[in-house]
Structure P
Amino acid sequence: MSLVIGVIKETARGERRVALDPTAVGKLLTQGHRVMIEHGAGAAAGFAQTNEAWAEAEWVDDAQSIAKAADVLVCVQRPTAQILASLKSGAVVVGQLQPHLTLDELVAAPTQPISMIAMELVPRITRAQAMDVLSSQATVAGYKAVILAAQCSPRLFPMLTTAAGTLRPAKAVVVGAGVAGLQAIATCRRLGAQVEAYDIRKAAREQVESLGASMIDTGVDAETEGGYARELTDEERQQQADVLAEHLSRADVVITTAAIPGRPAPKIITQSMVEGMRAGSVIVDMAAESGGNCELTQVGETREFNGVLIQGPTNLPSMAALHASEMYAKNITNLLALMIDEGSLSIDTGDEVIAGCLLIHQGEVVHKGFVANTSKEHH
């Protein structure tokens, strides 16, 4: 038995990625599955639109035809209500579904009982690392944020000794040492900048220093036993702000990466901190889409304040769509491998990885983080 796996062209504004790349499609075809791809899917990411490149997958003119036939529909961002309504009973949607923002729509749109897996909910455990979309896409975003900063900065990053004199290296501060922050640190270092990093988790120090950056010590330890960050007290917040402001005043480039899924981004850089920064400095706020880490960030805009350029980019992974798609496709196919048994689709709700990202099963919201948020009429 084989499955029909559908790949649709992304319709969200500015989205250039595709859910499966030619390599992933080829592997699924060799496993005996049927892969249907909407014409144009992958073109914006830089993949050739030829049968040879996509290993003889089936090309289809419209997304709804794919939705009607698919056993599994894979996507980067949430499909439209029309696509969800076209899915047959028992179909499975796999993608970044943004349930924190659109749960009611995801429940209401389908006309048949279907299942939905939200890739951004894949648990952050060792066994699921190869399926972790948040990490793979944050890697791309951290790299691209630094490239944006370098493009907008009036300064060069490396120290250069030339006949016209010596140029000192740029000083960069990276706020947040998660996956995106660590990639930003590494990229700044590759470009030759001096890098400082800040994270409220003291455990991040070893990773930061292994990349050649120095850790900003605010004297505040907010790490809990589980390795997560607790809420800061008012005194700790002020202490953090005072130390951070001093370092920002000497920075040429600031990259902020602190984002919490489903919640507004924490405000870390205040207007007064920006006022203390040097003219010509650049802030790239990677958390712009969820409100920004800087008080002055405007989503999707670049603004100047007292000579400081503040960027609020959206969908940074899409700016390197080919590699972002390749990594995303591997995340998807690794997850699909957990659900495909001898050519048949089997959703094992007892598997901790599946249970962690299964949002809707056979038409019912089952994820423990969202069941309570579902309107009563949906039960």
Structure Q
Amino acid sequence: MITLTEENLEHTIRRVIARMQDMKGSIRETAPIGIISMQNWEWPQGVGLFALYGYYRETEDRALLKFLTDWFDARIAEGLPDKNVNTMCPMLTLTYLAEETGRPDYLDLCREWLDYVLNDMPRTPESGIQHEVTGSANVGQLWDDTLYMTVLFVARMGVLLKDENCIQESVRQFLVHLKYLTDPATGLFFHGWTFLEGGHHFAKALWARGNSWYTAGLVDYLDMTRQPEGVRMFLLSSLRRQADKLLELQSPEGAWHTLLDEPDSYLETSATAAFAYGLLKAYRRGYLEEKYRDSALRALDYVLSQIGEDGVVQGVSYGTGMGRTLQEYRDIPICPMPYGQSMALLLLVEATKHGGGRFGAANEAEHAARAGRSGQEAAEYLAEGERSDG
């Protein structure tokens, strides 16, 4: 196991950030908007920006704040792409920058994009957000990516504007997506569902990165806003069920396969980092017990082994559309991506709070305090559910 020290974690964090900031395309892209270069406005860049802002909040590094504001100013000056589920992702970070800087132009843009989500974004039956992306309407389809790419933004705007309608809309989206995407046999999530063609889950892919959007996204969603207690307990029970299966499927190396239940598919670093981040933070918040942290720390070792001296996170799969066969997932090319950098960054920063980093000292106290309050209540509720299930 790699020793967690402040020195090696901070050094790795800086290398990962540097590579994310100047990331450029390394393969011939198939996405309509380039999803590798940090100079584009799409979902991978949005995920990266959110991780960078999180690190800024921990360190108050003004150079990072300047990078973020310069990035948004440059993209806005160039002209923004059409609004859809994936291009919505950078808006989450902009909500924080609007609050941080007090800039009305940032807040106005957030309001404009929120209005599109609430009033114009295409919907499926039961008012789920249809996973429309650049170049594809995906009519009648729900994807697990949507919760991270768009719904977190809606929830955050509810907090920023003190608008309860946004909070309740975010709750509805979590519940609708979990209703149609949860595999009842495993507690994992299918990549997608279509209401067309009689309704089905496409290839029935238990795709790792799609699952990890829930693991990583939920722990931040629970921090962003308060939900009705029954909803909160339901979301945590879904996390626990998923986490139990993840522990069962974790590879000897500490990673997870790109198809979680298909060991002949390759190990994938971005999902592994996102799972580890979610499990570590869930432990710190008192939602999960120590065995889940232990699993996450094994995954952290794997992720660290995939970070080169140049800071590039290796073993990351390219953007993955909805597959009609499982082989399509096995065939997705591997190349450095902004979300590989950002998921690793989120994990590394969280790891500093679990010993060895500047934030580590308070971790056990925080875990004990939370486990003694809401975390314990959640654990008791979940334990009661497990007893009733036999």
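Key figures for this structure:
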quantity	calculated
At a computed -18500 (helix-only ellipticity at 222 nm (-39500 (n - 2.57) for each DSSP H run of 4 or more, over all residues; to 500)), which of P, Q	Q
Test item: Rg and Dmax of the Cα atoms in Å, for residues 238-285 alone calculated as 10.6, 34, pick one of P, Q	Q
At a computed -0.73, -0.78 (log10 I(q)/I(0) by the Debye sum over Cα atoms at q = 0.19, 0.21 Å⁻¹, for residues 110-157 alone), which of P, Q	P
Which of P, Q yields 1.01 [Rg/Rh (Cα atoms, Kirkwood Rh), calculated]	P
Structure with the greatest value (metric mean count of other Cβ atoms within 10 Å over residues 14-21, set P, Q)	P
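Quick note: the coordinates plus some simple rules give every number you see, no bench work behind them. Remember, predicted model here, so these are calculated numbers, not experimental data. Cβ atoms are built from the backbone, for glycine too; each structure is taken alone.
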